[in-house]
Structure P
Amino acid sequence: MRGKDAAYRAVIGDVVYENARFQIGGEHRASDFIVDCGYLGISRTDHCIVIQVTLNEGRDGVKKRAFCRAVADGLHERIRLRR
């Protein structure tokens with residue numbers, strides 16, 4: 001996210017459910033960020049966002065998948081990030 005403004009970062013953070021936001025944002029130079037642009041046969045650009053999620057015990061797979069889907073859909077809708 002190096003070079004992106006605070007408003008862009010806020011949009012990314014806002015896709016997480018309200019009252020469930022505990023976030024740390026970081027920026028990296030392209031030379032410090034290694035991404036396989038063809039992993040699993042999917043073409044990617046070097047514009048990459050990595051989201052690490054830690055969930056407490058008690059959330060089943062259905063809830064975890066729903067959360068990940070909501071984040072992916074929100075990023076796609078708000079910043080046109082490909083799913």
Structure Q
Amino acid sequence: MNIPIAFSDLAVIVPISFIVQMLPVSVNGFGVREATFGFYFSRLGLPLESALLVSFMGAALIMLFSLSGGVVYLARSARR
């Protein structure tokens with residue numbers, strides 16, 4: 001992933017994306033998150049493909065961490 005974007009730009013885009021994806025206009029923020037990243041990446045002169053890649057990687061990490069929490073929950077409830 002060789003995307004030339006500064007950390008300071010990501011520090012602005014990611015929190016805005018999290019806030020926008022909480023709006024109740026889509027399922028789990030899909031589509032809204034990608035549109036937000038696409039808009040800001042285009043303003044920075046970066047390709048849309050990079051915006052989608054960063055957005056999907058973030059969504060995959062969120063799902064991975066959620067899945068690990070679900071496994072811990074199931075393991076604890078099985079002991080009871």
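Only the coordinates and a few stated rules stand behind these numbers; no lab work does. This one's a predicted model, so the numbers in the text were calculated from it and none came from an experiment.
A compact table of results
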| read-out | value |
| --- | --- |
| Identity of the structure behind 34 (criterion: relative contact order in percent (Cα under 8 Å, 6 or more apart), calculated), options P, Q | P |
| Which of P, Q leads on Kirkwood radius over Cα pairs in Å, largest value | P |
| Which entry (P, Q) yields the derived value -11000 for helix-only ellipticity at 222 nm (-39500 (n - 2.57) for each DSSP H run of 4 or more, over all residues; to 500) | P |
